[in-house]
Structures are given as C-alpha cells and as structure tokens.
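Student: Read through the structures below before going on.
Just so you know, all these numbers are worked out from the coordinates, no wet-lab data involved. Keep in mind the model is a prediction, meaning the values are calculated, not measured. Cβ atoms are built from the backbone, for glycine too; each structure is taken alone.
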Structure 1
Amino acid sequence: MFTKVPNFIQRFFPNIIWRKKTCEKKIWLTFDDGPEEEVTEFILETLKKLNIKASFFLIGNNIKEYPELTKEIIKEGHIVGNHSYSHLNGFKSKNEEYIFDIELGQKLINEKLVEMGITNKIKIFRPPYGRILPRQIKSLRENYKIVMWDVFSWDFKKNISSEKIYNNVIDNVVEGSILVFHNNNKSLNNLKLTLEDTLVKLKEKGFVFSTTW
C-alpha cells in the first residue's frame, strides 16, 4: 500500500475520486471507520479546537452501536459518508452481497441525518481496505460518489513513529489532496501524538479544509 497513490493508478480508475480538482489550497480531511468511544470524541474535540470540518466514513455496525456519537459528528457540522455496514472486502465479496451491505449502511446514515433535521443527503462511499472491483464500481457509481484518497497517513499501523505519520501527510499533501486518518481504537494513541500537530502544520502552510464533494 502506498502513502501517496501513484498517478497511473488514479488514471486507471477514472470513476473514483482520488483527488479533488482545484487551483486553491483546499484539502479534504477524512476519517475511516467508527464511530467508537474515546477515539471519536478525541477527534471531534481536536477538530473543534482547530475549527476544522472533516468527512467521516462510518461503518453501519458502529453507527448502530454508537448512535449518539454518530449524531454528535453530524451536530458538529461534519460530513458523514458510507464505509459499508460490516466492512466487507470488495475483492472477496459477491457483487450482490457487497451492494446490499453498502445500502444497509446508507440506510442507517440516512436515518441519523433525518433525526438531525438534514434532508440534503450526500451519498459518498469509501470502499473498506480501498478494495473494490470494476463491476462493483459500475453498480455503485450512479448513486454514490466513490471516494478514495491520494495521501494515506498509516496512523493505525503498529510500531509506526509519530514522526513518520506526520511526514507521511506533510510531505505529500498538495492542492486537492484527500487525506486519510482512522477513527478507531487502533489509531487512538497515534492520533493523540500526531493529529493536532499535523493539522496545525497544514494550516500554517496555507491549506484550508473542505467538505464539499
């Protein structure tokens, strides 16, 4: 897996959003998985402190377990995206099973948005593990914007240093970059060490954070 997704891979899958087209210093901050206790709360506190909005790609199972955390993400003005219901690997899933799992996750997201008074529902989907087959893309692209990334922090990786996570992001971000951090307990300790410093540095470099998909 790459920290910076090569251009040839991005060109090979033109129906997927890898990076946003912009001439401005805008970047898209995203968090995968969750919601989960402690880590989601920490992320929300950090983002609120720095006045940054992000996009959270949530797992349906976790939404079901932590409905109030899901509503807190929405209440704070962040975007909620679909990361499937049960985090299926597209490479190992039958097409019908995969699509059904995604729709189940979207149903829970829609319910929470309606509860929070939001009717303009953005349907964005990020494949778990970043693994999706062409036939799955074809089945989804009419109803969803499929969002990958071009900068991967590796914040969940065991034995990775905080300096490495920081540099993975800072050294690779450009205008339009989509950054991935993780909203799970595997990443919590690393996020506590790196998230705020990384985001502060990005702001110092003149980047602004967008949630417009």
Structure 2
Amino acid sequence: METLSMLSQSLIDGDAQKVKELTQEALQQGVSPEDILNRGLTPAMDVVGERFSNGEYFLPEVLFSARAMKAAMEVLEPIWESRRAPPRARMVLGSVKGDVHDIGKNLVAIMMRGAGFEVIDLGTDVPPEKFVEAVEKTGAELVGMSALTSATMLFMKSTIEALVKAELRNRVKIMVGGAIVRPAYAQSIGADGYAPNAVSAVAKARELLRLA
C-alpha cells in the first residue's frame, strides 16, 4: 500500500509530523494498527538501525527517527489500550547494564502489550539486581533483556547468574535480543529464547509460556 511505503520513508527520514499524519491516514483507510506497525514502522526502523550500524547514519539521525516513531505510537497505543483484556502473563523488560539504547526494547514492549502481556519496563542501563528485584516484586513469568553492543551484552549472562543466585531462575523464562545478539550466544548463557525483532518476540514468548 502506498501509504505504508510513504510512512516507512518518512520514518527513515525522521519526519515526525509526516509520520503522525500518515499513521492517522492509514487508520482511516482501514489498515490495522498491527499492519501499520509490522509493515510500515518496524521495517523502517530496521533500515535506520542498519544504516547506523554501517556508518551511514549517526546518532542525530537515529534520534530523529526515534522521535518520529514515538509520534506514531502516540496515535496507535490508545487503540491497543482500549482493547486490552486481563494480562495473559507478566514480562519484566529492560536494556542491560551499560546499555542506553531503547528503540528495539520499546518496540518489544509495544508489541507485547498489544498481544495482551503486562510489561514492566525497567528502562535502560538496568543492573542485574534490578531485574531480580522486579521479578521478586511482580511475580513475572518472563524476563526480556536487550543489548546493542558486545560489551553490554555480557551483562545478560550476569543477570541470569543473579536470577540463579536469588533462586528465581526456575520461575521465569528468559528471552534476549538486540543488534549484537545471536542465537548461539543466547544458548551459551542459558537463556530460554532469542528474538531478532519485536514481532518474533511475541511469538517466542507465546511459545515459551505455552500460550495459544
């Protein structure tokens, strides 16, 4: 659909006002919020992330696109809120210690909430003990960790070790993801699952928790 193509390009360009207008236009044309996210916004953010990784984009361009993404979410999130039923499960989510990147994590939070999960978003630069505290306090069944650099992803292992030490590991399923993370690393640190993007994160969460 032309509107979704224009939406994607506007997000890549970091044009927040145009992204907001096109998101509203797509809804008026009968496009579902899920399709707007999955076919318009998420692919565009993938392009932004790729361009940042290979040096075509720098932090200012990424921030402009992130701001445009936020503008689209301001339109879509109230729709998901109005549909929300009692949560299917709780998820503690955060970017690990030392990592201040949150675009991918925020997309996961949005998609998980849209799929009926309660998400306790701890934000960025989250130390292992804060993940442990959140699991203890909320009784969450799922933990999601994100990292964008090889240095910070080491704290995924530290967080799992902290959950083991606190005798909470057997209570939760653990998912990891982020630009630098690969399935082999997830397996090596004892995570239960890996998701390369926000859409697959929902499917993996359902699989791990055996939800239809």
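Student: For distance in nm of label points 7 Å out along Cα→Cβ at positions 19 and 51, find whichever of 1, 2 sits highest and give me its label.
Tutor: On the way: 1: 2.9; 2: 1.2.
Once distance in nm of label points 7 Å out along Cα→Cβ at positions 19 and 51 is worked out for each structure, 1 has the highest.
Student: So helix-only ellipticity at 222 nm (-39500 (n - 2.57) for each DSSP H run of 4 or more, over all residues; to 500), computed for just one structure, reads -12500; which one of 1, 2 is that?
Tutor: Only structure 1 yields this read-out.
Student: Which structure, out of 1, 2, was FRET efficiency 1/(1 + (r/R0)^6) of positions 3 and 67 (r between Cβ atoms, R0 = 30 Å, to 0.05) calculated from, if the result is 0.90?
Tutor: 2
Student: For percent of Cα pairs over 16 Å apart, for residues 59-98 alone, find whichever of 1, 2 sits highest and give me its label.
Tutor: Comparing 1, 2 by percent of Cα pairs over 16 Å apart, for residues 59-98 alone, the maximum is at 2.
Student: Looking just at distance in nm of label points 7 Å out along Cα→Cβ at positions 131 and 147, which of the labels 1, 2 belongs to the structure with the highest value?
Tutor: 1
Student: Next question. Which of 1, 2 yields 0.55 for FRET efficiency 1/(1 + (r/R0)^6) of positions 43 and 155 (r between Cβ atoms, R0 = 30 Å, to 0.05), as computed? The partial results should precede the final answer.
Tutor: On the way: 1: 1.00; 2: 0.55.
Computing FRET efficiency 1/(1 + (r/R0)^6) of positions 43 and 155 (r between Cβ atoms, R0 = 30 Å, to 0.05) on every structure in 1, 2 gives 0.55 only for 2.
Student: The value 2.5 for distance in nm of label points 7 Å out along Cα→Cβ at positions 11 and 27 was derived from one model only; which of 1, 2 is it?
Tutor: Label of the originating structure: 1.
Student: When percent of Cα pairs over 17 Å apart, for residues 139-178 alone is computed for each of 1, 2, which one produces 46? Intermediate values should be presented prior to the final figure.
Tutor: Details: 1: 46; 2: 28.
It was calculated from structure 1.
Student: Which one of 1, 2 has relative contact order in percent (Cα under 8 Å, 6 or more apart), as calculated from the coordinates, equal to 16?
Tutor: The read-out was computed on structure 2.
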